[in-house]
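Below you'll find a set of structures to go through.
Values in this text are rule-based calculations from the coordinates and carry no lab data. What you see is a predicted model, and the numbers here were worked out from it, not measured in a lab. Cβ atoms are built from the backbone, for glycine too; each structure is taken alone.
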Structure 1
Amino acid sequence: MKYYVDEHIKNTVRVFPEQGRYGYHRYDMNENPEGLPKEFVDEVLKEITPEFLAIYPEPDRFLHKYADFIGAAYENVLTTNGSDMAIRYLLETFGEKGKEVVTVSPSFEMYWVNCSILGLKHVPVAYEPDLTIKIEKILEAISGDTRVVVLLNPNNPVGNVYTEEELERVIERAKEVGAVVIVDEAYHYFYDRTFLPYALNGENVIVLRTFSKLFSLAACRLGVIISNPEIIHYVKNARLTFDVNAIALLFGERILDRPELIRELIRIEKEGKAWILQALEKEGYECRDCRGNFIFVKPKHSAREVANRLETEKKVLVHPYGNELLKDCLRVSVGSKEAMELFLEAFLEVDRQ
């Protein structure tokens with residue numbers, strides 16, 4: 001007798017991130033290429049004692065600090081094991097099998113992957129050839145079968161953002177059909193605008209944040225869901241009891257305790273991005289500031305070939321695309337000016353040959 005496998009999981013096609021990235025210069029997954037300051041990391045590690053490791057995680061202390069940090073209440077926030085797990089919880093809670101989830105396309109793959117796993121119908125809204133998105137197309141895609149609408153602000157990989165008027169139109173249309181709106185702000189700290197007030201004061205809006213990007217904790221997996229208390233309550237019902245590990249929570253707390261560190265991380269990234277965009281344009285390259293901690297650059301040779309040569313010859317990782325819209329471009333994560341100088345030297349050596 002054959003064992004049972006859920007048909008949606010069975011039929012989902014997954015492509016997992018490349019392994020063996022240690023020892024490379026990593027500009028391919030929107031991490032901080034250099035990470036947090038070593039002295040800060042060493043200081044926090046001193047707090048991780050045998051007793052600390054023996055105790056189950058307690059997220060409330062972090063959540064109270066985080067709520068204060070964003071000007072919200074404890075009831076407005078919930079930790080998750082990275083934004084990935086937040087997406088799963090939200091689609092499990094507010095999605096309905098056979099019904100629709102609307103996103104732009106291309107976008108962060110875990111939205112359509114989770115739709116496939118959970119038996120939800122993914123409705124992608126395509127970009128225009130000039131990499132703009134028409135808000136009218138998103139509104140038209142929202143139907144009576146829509147349960148979730150997703151806006152990434154800024155979006156990964158294209159980097160577009162939305163105005164308040166555009167968001168309000170989406171919120172109102174979603175209300176008409178009984179859908180929630182997820183605003184994914186993974187790249188918020190690289191882009192000054194936020195839609196946080198809509199999540200705190202609205203009926204059907206959820207904002208996602210992560211500690212993987214600016215805060216450089218991708219290895220620890222720490223994300224936050226922000227919404228009204230009713231939505232947070234429903235997601236808590238779906239959440240695993242011990243979802244986020246104690247080391248992630250500790251590092252998250254200590255980062256929040258150091259506002260000067262946060263300001264310095266923002267300054268370093270902005271300086272690095274401004275430098276690399278100017279340097280590439282000076283070399284005659286077509287670039288795009290994607291609003292997050294990444295840029296697009298169009299190499300003079302095949303983007304895929306340049307990415308492969310950077311990896312094999314220079315131990316530098318960047319992200320090429322198979323998507324027809326983006327196949328001529330490389331996405332490059334941004335870090336400090338020193339990190340970008342290293343990338344530029346390797347890139348020019350490979351692309352000029």
Structure 2
Amino acid sequence: MKWLVTAMLKYLKELCDMDAVSSYEENIRNYIREKVTPFADYMKVDAMGNLLVWKSGKKHPEKPLMLIAHMDEVGFMVSSITEKGYLKLVSIGGIDRRIVAGRKVHVGKNRIVGVIALKAFHLLSNDEKKKVPKWTEFFIDIGANTREEAEAMVSIGDMVAFAQESAAFGEDMFRGKAIDDRVGCAVMLNLIESNLPMDCVFVFSVQEEVGTRGAFGATFSVEPDIALILEGTTSADIPSLKRERKVCAPGLGPVISYMDGSTIYDRDLFEKIRSLAVTSNIPWQMKHMVAGGTDAGAVQRTKTGVKVAGISCAVRYLHTACAVASIADIEHMYNLSYRVIEELANEERQ
């Protein structure tokens with residue numbers, strides 16, 4: 001499987017190094033469309049910007065299996081420009097305000113380099129030192145001295161993404177921004193290149209980080225009976241937490257979802273995936289806490305309803321400028337996803 005890991009990491013690195021804050025997913029979409037063109041039977045981009053890719057497999061059920069991963073990442077948007085050329089910002093998606101000061105960012109399509117800044121620490125009052133700053137207190141410095149200089153480089157409404165080059169590090173780890181959910185996109189790219197056991201439609205969705213907005217329309221179009229959501233999920237295996245609050249951990253295998261903040265996953269599919277992991281000798285884990293949500297929440301509620309299952313990769317420091325995941329987990333995520341497709345195909349009549 002060494003070839004798979006190499007291909008997976010190549011895709012993951014290239015995907016993570018691109019900027020695609022929610023509603024600005026075109027770079028990722030164009031990259032994926034180019035990669036899957038030799039393997040796809042049919043593709044389309046819907047009005048929301050979701051990329052839907054159909055690929056035939058050995059069996060042809062009445063409805064194809066739908067797999068979904070989101071292309072977007074958390075970030076910011078320029079909300080105004082000051083007289084001195086600083087950019088004010090609003091957050092897009094769930095970002096911890098404690099971790100953004102001093103971070104290098106890319107602004108706009110030209111990826112203008114900036115730094116997220118705050119009032120200097122030594123100028124804070126004692127009360128201010130005890131509080132997490134509000135978003136209105138942050139600004140971005142792009143090296144401009146006046147509004148006119150700044151406006152020559154950027155515009156109000158421009159996307160702002162964390163600037164962080166990704167790479168493998170340590171014994172088995174990968175670091176970079178937007179592993180949530182470029183890991184799901186990388187797994188799906190490799191699945192599309194595989195010989196599939198059954199017909200599948202792969203949905204690379206938009207605007208998941210701001211309310212699973214793209215997934216609803218895509219699912220309404222596809223009308224699947226079953227959908228498999230491939231995601232990055234919160235790991236909290238840090239020293240200060242008790243075991244029951246560590247949620248899940250990189251290196252222990254893919255996370256099989258039973259429930260989150262927006263979905264109770266189909267029980268039969270959950271048991272099927274868990275059994276497949278055991279019989280296939282694929283390490284797996286479950287989360288110790290119920291929190292968050294994925295595209296499954298939108299998919300499950302579409303039209304007359306959809307049976308949903310979820311396979312995720314445990315990711316440390318989710319929604320920050322630099323997240324961390326296990327390379328082995330990513331490989332196992334692909335293997336388990338393929339086994340699920342294979343098992344569902346075996347249940348289908350030709």
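With Kirkwood radius over Cα pairs in Å, for residues 248-335 alone coming out at 14.7, pick the structure among 1, 2 it was computed from.
Working: 1: 14.7; 2: 13.7.
Here the read-out was taken from 1.
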Value 128, calculated as volume of the Cα convex hull per residue in Å³, for residues 192-311 alone from one of 1, 2, is from structure 2
Comparison of 1, 2 by mean count of other Cβ atoms within 10 Å over residues 8-15 - largest value held by: 2
Value 18, 27, 21, 16, 11, 6, 1, calculated as P(r) over Cα pairs in 10 Å bins from 0, in percent, for residues 48-95 alone, assigned to which of 1, 2: 2
Test item: helix-only ellipticity at 222 nm (-39500 (n - 2.57) for each DSSP H run of 4 or more, over all residues; to 500) calculated as -12500, pick one of 1, 2: 1
For FRET efficiency 1/(1 + (r/R0)^6) of positions 136 and 200 (r between Cβ atoms, R0 = 30 Å, to 0.05), the calculated result is 0.10, so let me know which of 1, 2 that is. 2
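Work out the source of 20.6, 66 here, i.e. which of 1, 2 gives that when Rg and Dmax of the Cα atoms in Å is computed.
Of the structures listed, the value fits 1.
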